[in-house]
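Asker: Below: a set of structures, written as structure tokens.
Readers should treat all values here as calculations from the given coordinates under stated rules, not as data from a laboratory. No experiment lies behind these values; they were computed from the predicted model shown.
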Structure P
């Protein structure tokens, strides 16, 4: 996107007032989104965005300026603006010669850019038809397709040069079912860092059926029980809880602000069940939250967070890593060139165990089976959370029985991790967009079936 000689000039200008480090992040993004609502295509949006930002470190602080133009004069203005925010920065360091490398590309057997709009509309109709044909109670179907091709270029005053082309695709389906005065909803939304071949692994019709099955099943739900009881989380559901209730607390910007239940001096302590092995991994092939380099140019890696219950890792970007004197873990992410990078999760997983999922259930005399979690609230400073259960069932006599609705899971992240007493071998993932400080980035969460020995369930049937 940008000539190396111009980039070196910009970095030199950014350091001209004494900053200790300068970085340029440039981006071009082509994207298409479509939305089908009750049989009608309500939205087709296609466009491009491009721009660049320049960041300067001075002491433990940083300054940032950006522009949505990539011409040389606009970028010189950005560099001057970033430099102008630095005062009394000290001696001006030299810019190390940039170590040029070719762009990193990801395999696309069927590049999404080659797929005509008509075919994308067809995928949405396939999803809707499958959802509506499942049961007459399906009243509303909203299906949405989003794809993008993002090219990033990152360079810094230490000589780093990195370019990556990131193709992403996601198809989501929301279903509303209605019967006898009761409304219930269902949702499914697979995504990936890949081309249109994603929809061979996750056919649109199956995505529609999964969303419809959830909504229809919950129509027959009885009021959820209330009180403390064992809770079995279905495959994928534990990953959502791990991400929200624990993962955010391990992002080091929260820790530095004393806004996390975790502390750096807790490393090496057993803060979870010995059955828990948790990672955050940016290297998973074709996963929705993966990339080759983060938005600071640090290569993606697999970061261990818990090993047999012991806290062993945290999630760092460059600024916080330099503050603590450790390497970045490749978690510096940003929504776009208009945003500063901050520590963010990628693909956060509780790894598979050795139990069979059917044994986890059969060895639970009574409790709640939370097949799918919905929205919730988490306080990273305390670890306290409340999650809605989008699809839940009673466990009676070691078997999954009647559906229940209106259940909420209430607890504390570290305490819940410590209460896990069974981890199965049926690992699954769920894809989504994680919001933090006004920025949204693609993430994936994963886990097998797992059991929490005792947990508070909020319901209306005491």
Structure Q
């Protein structure tokens, strides 16, 4: 007997039937409670990807809105944001690396029908986050001006940006806990909770940003520091919402009193998976620090233009990252359920969806780069650098689509070593030497550094796909 047409559409073409589309959207946004390891694959990808993509759109809106207001304060203010974010890359790297361990462990436990083990792992993540944030926050708040100077900040940037950097680094506890607890919820498949968290945090940030930057109403004008204060308040509110969601217990991940203890086994597992994840992210993110350091030799306008372009690029890449997160969760849960074949199929399905999305956005960025950048700055020098950076990097978006999903899939499986080695080869040994050679030795200037980004990320995609097909990640124990 022939299969129904809707089943053929979903199973063979990887599509969700039209009549089920909006009911699935409502279910995804409300927080699906169904077993993701038992659903038809396209439906499972869809239920996870919708809230994760929308979550990342919220993060993208914040990134664009933040630089939009700061851009009104001039090139030094924009350079302050770019240089400080380069300093924050170390904290982001450690937080994301640890979140890989947490997410992989929680996904395996949920897939293996062990919700209590997932809750214990989440508590260990919170303990790690508090200790880590205390170290980074105190050190960063004290040494912020010196760190900016080491990054090549001009006197103008140091005058307007030191307090901004102190606030951002001092408020690191909100960043670390946001990363780690969100990773636990994603690993559990509770993507709707992380979506609501980032929309809440970023919504507050977007609303407070112009009020604190320009001193609207009773608020004093804080300038670029106001953006840091708004960000910290928004993220702190998001962390409180996550802790309340853990306690409330309406999702797959519930923390009870009996879970509130140190679990040495869970700690060891998190650190074992996370140690190479941290190194992986440090390699990838510190390459951005090196890139900004090269650009800083060309002046504040080059750094400011790069900062604007990268924020616009993040506007596209962060939703795409949501598809990668969906693939990582499905890989972890299906491996926990003993179904590696289904885990692999989920990755190729998510990568194909990502190709459709990023390919379209990349084409628009190439065609409209100048108009897009002029929305954020009227400075002709900043706009010139920004538009060139935007279209050069966007040329490689079709490659990034596969690279982002496959890299996340490795991490979701707990195989953080493979993408670490890929990052080492493509970023430290490839991107940075290429950026310096093109921009300084061959005289192409900042656009040479921009081109190195496209080459490096395209190389990551090609190498990742080749190694993923070998299947070593299916045998990693978590």
Structure R
């Protein structure tokens, strides 16, 4: 199978898997919002956001670092045998897992003690303490995600995600049926993370021997690769999660819950771009490191076109249908979340741009040159949060989030343009925009009918428009759908 078709099939499998897991994710959100109510759902948002704040700080950029290090063999091994390549990669993978486990245990172990000093109800502090287990799982999954990106086997992430969401929805149904309260429900959230990790780990054992190792020379190389990303991400967390954390200080848990419900929808949607760029990063890194300019340019352009193809309809749908979508997802008590969702969905455009150009910067080894973007964004956005959140609450938080995401995405684009000297072609993008405008017009002029029917009709109009405008050709569609093999365009290392 050609690399192009492999990418397409991986992307389609991921998208199908992501659609399924998104449905279950939104169902879980709906079950929790309806059962817990606005205040206790605010407790859930506060506990998860606190740990996400810690989790992002210790992210260290290890997903792209893992994919990049596995794609770039050391010079002394490039003429070695396939057996030696595999042995080195397994050793590297074990050291990445060992590094991730040690750093995660240290930092996550401190988190519950820090939470004791925050003005949260006791239930939230208890939830933070035992929920660190789920974030330890997430940390280990980073390395396996990078490994599967390198292998072009990202369907395992989709399978694991679905397994975790099934445990979450099933567990919630049982606890709600038996009328359990907040803390047991947080226990189900932990169980879902364990299920995700178990399936992910079992999948990885089919391609490599897993374990934990310590080789100081390899760990030094890991630190050398990841420290620019780590510093960037530490500042990144200020504008990614600072809004919700500060909201817990200045506003009630009810407002935190209403804002958090909309933000949870955004969190689920934002993962799509990361999955797709996870496929593209090792391909771009492979071609860039070997100075295959045409190959790099091809996958760089494909990254932009594919991400824009999914960004435009998502933004159009949620801007037009934000309020009825939140009623459908979370219930009538969360009607106010719809207004926040309509604002926050604009940030998805910035998130997706950041995913494209942030991953590309890693592929071309320009992590250090992007650090100032995250640092300056953190400073500007934190000032904005401190000015607007006390005065405007969740509304101020939402608009500052939109600003921060576009600030990062656009500056990353400028950095990548400067160091690659590659110009993107925008013909397909303009056709996508036209298709999105047609879709938005249909949704705008539709009478007040069922939100699901409206969304499906809008998606149908968009699909017809992208074929009619030539944004996606029927020839490309038939090529992707074909199952016969063709000569591979490149031979990725095993």
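Asker: Tell me which of P, Q, R gives -0.36, -0.77, -1.62 when you compute log10 I(q)/I(0) by the Debye sum over Cα atoms at q = 0.07, 0.10, 0.14 Å⁻¹.
Answerer: That value comes from structure R.
Asker: Tell me which of P, Q, R gives -30000 when you compute helix-only ellipticity at 222 nm (-39500 (n - 2.57) for each DSSP H run of 4 or more, over all residues; to 500).
Answerer: Going through each structure in turn, the value belongs to R.
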